[in-house]
Structure 1
Amino acid sequence: MGARTGSIAALIAASGLLLLAPAADRAQPAAPERHEISVGNTKLVLVIPPDQFQSAAVLTAWVRRSAGIVAHYYGQFPVAAARIVLVPVAGTRVAGGTTFGQPAPLIRLRVGKEVDAAVLMNDWVLVHEMTHLALPDIGADHSWLAEGLAVYIEGVARVQAGNRTLEDVFAEEERSMPRGLPGPGDAGLDHDHSWGRIYWGGAMFCLLADVAIHQRTHNRHGLQDAMQAVLRASGGLPTDWNINQVFATADAAVGVPVLSELYAQMKDQPFTPDLPALWRSLGIDATGETLRFNDQAPLAAIRKAIFKSS
């Protein structure tokens, strides 16, 4: 028996095969880094894979700054706790993200391994994803509202926080918002699930609503007040709501039924506002590559109120 065992061992050694070490002796992969970040009463846990990024401190500062921008807009961070998981990818930028409300709030972000502080200072992706946490889950047919709010609020909130210029926001709107206009055969926002209609059609809805709320309340309220009320009443993305409940709650908060009325206009049929005329009324004067503000325009006071940091 012993001789036979020895022969087998010699054969294995001669063939170059290695016996597997016991599981306890194998090298274990390094655990991800976990950084706890407090924003008001909210606890965020940032999960960073080991040995993938240049600086955990820079990433932590980015998350804290982005959370502060969103908390300022809503008057609170949307949820009491959330995990933010970074997925390393090649490159120098934040490549995109996905936000989940169930089973617990989670944001998963694809981040370039070579990203630096300057890129993160100008990043919009994380503010966009955090904004998703503030709206209850209203279903895939209404993703235009979830994405439109995130696109629109990202610009407003970052200007209010001094993280983006007003010129940059309106330059992007003039360049990109026409992609959200209805095309031939369009059946309304609830039915056209193309990229342009979901993201920029939704953002256009939000801009129209914000301006109309300010107009009809004589600048006492805006979309910001309406969405703060929705967050307080619903608890945000972990909750399932009907879209009509969202608009009813928002309208009640500002005292005018702007959102419900605008939804009725845009949900099942094409609605094509005159965006250039709206921007001129707001005092946005774009000539060539230059964008100027006209404070004598009819709605200039509304433009200022929307972006004012309270």
Structure 2
Amino acid sequence: MLRTYCIRDSRVVEETDGPISVYIGPDEAERRFLIDSCKLDEHTLASALDPDELARLEFEPDHAAIIYKRPRNYSGQDGVMFKVVSGGIFLFKDRIIIVQAEDIALFEGKQFNKVSTLSEVVLKLIYRSIFHFLEHLKIIKSITGELEHKINEAMENRYLINLFGLEKSLVYYVSSINSNDLLIEKIKYNAAKFGFTPEETEYLDDTIIENKQCGRQAEIYSNILASMMDARASIVSNNISVLVKTLNIITIGIMVPTLVVSTFSMNVRLPIPSQHPLAFWLVMALSAAALAIFMYFWWRKKW
């Protein structure tokens, strides 16, 4: 699917036959057009749609190819897994071709309130991905807090599995953010080839700072979650031990009076004749006394 945009009144707006072309999950015909007519490298084009591809910058004779990482749109079908995808930006002298695997709002948010050049669009797309990562990190932090509370109260494995999913997501996020960091540094190193203005160069420096802060935040969350997993597993094991202990106490508490009653139910001569009018109540009293002694013993042991 193809959408075209242009820059009007310092904003990116959708318009027919604009200089900004966005290909969403291009089909075979669109891929052949991009390769044959637009002279995009076939391998680079495939990399833009490969979620496992690392961010990188390549220069072709008539354009610059940028592969960058960004979070995938969250879906309820993914559970608590947060995934990353790749995107491709191909910057020509007078146009931009953007290739992505899924349909997302690229030009929304305060980052695009003021845009004047195509190269600035490229920088703000990268900055938008950083902002997207930060938004997901806040969500992950919130979900982690809820899962910690549930683990402290329950013993269900699904809460621990969800935490493992979040930990795995953070590992991918850290890797992707670090990959973007290398990409941005390379863009800054080749700023002269892009022809950035002083304002765009300053914006690029701000982007580098924001991405490094985002990376450190993701690493902190990842390290905290990884270091606490053993403690949370111990909490679940301790909860199970407490439950088993309680069930054992209840079981033994039931067995003690049962033993007394079973003793007096034997078909042998007993100290108390079965015809005695208080025989039943004496057996019940002995059972209650045995249970009381048992409970006092557990209470004294503080078990």
Structure 3
Amino acid sequence: MAIVLSILPIFFIILVGAFFRKFSFPDRNFWSGAEKITYYVFFPALLISKMAAAEMGSINVLSIAPLLVSILLLITGLMVLAHWVSRKQKVLTDSAFTSVFQGGIRFNTYVGLAIVAALYGSEGVVIALVMVAIMIPLVNILCVTILELYAEKVSSQRLRRLLMSIVSNPLIIGCVVGVVINVSNIALPYVLSEILTIFSQVALPLGLLTVGAALSLRAFNGVALPLFLSCLVKFLLLPIVAVALAAVFGINGIEYQVLLILAVLPTATSAYVLAKQLGGDAELMATIITVQTLLSAIWIPLALSIA
């Protein structure tokens, strides 16, 4: 019950965002701008301020990094193998598979950090940020690769532009800057430190509101199977693989709890943008994002209670 009560406000804020967007409050143009400023300004500020001040000596990065890479590569291999085996039966089109893949492997950072902060405070947030800094580049590379191999009409120019966007990803940059400041023991000027702190306080509440504003229930005709498969991977296969490999790599305690939270998060809303840019099934992707986000309100507290 304590877990449910801690997580409930997070999903309530998401629903508030959906309610505001439904009634065009403040107006329809506000939400695209809010999403951009959160992604490019407020969230990187949160990453820099937290990573710069973090006590990272106690975090077992040498075990966490190969664990996370192993989880992502294993899930990718299993999904590609399953799609290859089922191709003759035409279970999924290649385009639909790209959306199922993104639904299975991507994660919503805003929701994850909000939950970790509510349950484990600053210590948990720092661990989550270290994991996120490792996972974000690899997840993006894997998603781009799958879209390149399976999506329709992918041009080399689009692919190069997207690969450059990975390198210039503000979340990756924020993590790198924060780590550099941390390891070099650079003291930030007081004014800059306060600006980062104030910006970081805006990141999660506004980020959660924009998650809600991005939800959109579309027609479910013909998408029941890919929707089911994406949820099966996201809410069952990925957590099982994460728990099994965590035991192999000796990850336990708060690091294990944070890993489990990241493993059961709904897919990121940015998956829709990526599907649209690289010729994936964007409509299916939008449905997967919405349904996973709604289901996660029930599944996340349940999974944490079981674990």
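General observations
- Identity of the structure behind -21000 (criterion: helix-only ellipticity at 222 nm (-39500 (n - 2.57) for each DSSP H run of 4 or more, over all residues; to 500), calculated), options 1, 2, 3: 2
- For 3.5 (distance in nm of label points 7 Å out along Cα→Cβ at positions 74 and 202, calculated) the corresponding structure among 1, 2, 3: 2
None of the figures in this text is laboratory data; all of them are computed from the coordinates on show. Just so we're clear, the structure is a prediction, and the values are computed from it rather than from any experiment. Cβ atoms are built from the backbone, for glycine too; each structure is taken alone.
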